[in-house]
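Some structures to go through are shown next.
Where a number appears in this text, it was derived from the coordinates with a stated rule and is not lab data. Quantities reported herein were computed from a predicted structural model and do not represent experimental measurements. Cβ atoms are built from the backbone, for glycine too; each structure is taken alone.
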Structure P
Amino acid sequence: MHMNNGLPHVLKLLQAAADENRLRILKCLQARPACVCELVQATGMPQPRVSRHLRILRDAGLVADRRDAQWVEYSLVQPRPESAEAKLLRFTLDELSQDGNVIADLARLASASREECETS
């Protein structure tokens, strides 16, 4: 997580959150950690696009990644409760709860699996 404060940091956070597809990915990661291929299954976006969005979210300090065997698993960061990241995540993720695309993404994520990635 980025600990620097100030306008450049806030701008990076807002730019990262200013994309519908990145918000959909954040909402999926709120439900559970996932690898790129599971997020592709959930959102229907092409793999290169999902990877690019994840890189932007990671660079902004909103998403963390960790290697799990041959997979890289992504998850939401757990920021300090009053940090800019926490405030942004609370606001945006709460606002998305009733979005039809997000609801559909979450339903697909529930059945997404890494095994599907190996057969694709």
Structure Q
Amino acid sequence: MKAESTRQKKFSKRIQEELSFILMKDFPPPSGTLLSIHGVRTTPDLLLCRIYFSVFPATQSPVLMEEMEARKKEIRNSLAQKIGKLVRRMPELEFRLDDTLEEVDKMEDLFRKIRKEEP
């Protein structure tokens, strides 16, 4: 995969900042659920943004993913109000679940089990 240009990185960072604020203010997750945006990757033409996020507790991931997909148009419109003057065309949003933290927890559990089994 080709490395992101400086322009893409700046645009992705701006999208991440604005989207974090929008999701926290206008589309808050259910009580007791934490939603965190880990990164945004943008295509070279700036017409598609892949938003990587994680959810705690992980059991709420499918529910939140479904809700974000259902409200994608509203979220995109809110984002357009914030950055509309910076872009010619508003990028499409693609939400992706970042399960890196879950994988890290699984690995740590395996290492703990291995340590317990060692004499």
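Quick look at the numbers
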item: Distance in nm of label points 7 Å out along Cα→Cβ at positions 8 and 48 derived as 1.2 - corresponding label from P, Q; result: Q
item: Origin of the value 32, 19, 10, where semi-axes √(5λ) of the Cα gyration tensor in Å was derived from one of P, Q; result: Q
item: At a computed 25 (relative contact order in percent (Cα under 8 Å, 6 or more apart)), which of P, Q; result: Q
item: Among P, Q, which structure scores highest (criterion: distance in nm of label points 7 Å out along Cα→Cβ at positions 32 and 56); result: P
item: Of the structures P, Q, the one that -18500 was derived from, the read-out being helix-only ellipticity at 222 nm (-39500 (n - 2.57) for each DSSP H run of 4 or more, over all residues; to 500); result: P
item: Among P, Q, which structure scores highest (criterion: mean count of other Cβ atoms within 10 Å over residues 64-71); result: Q
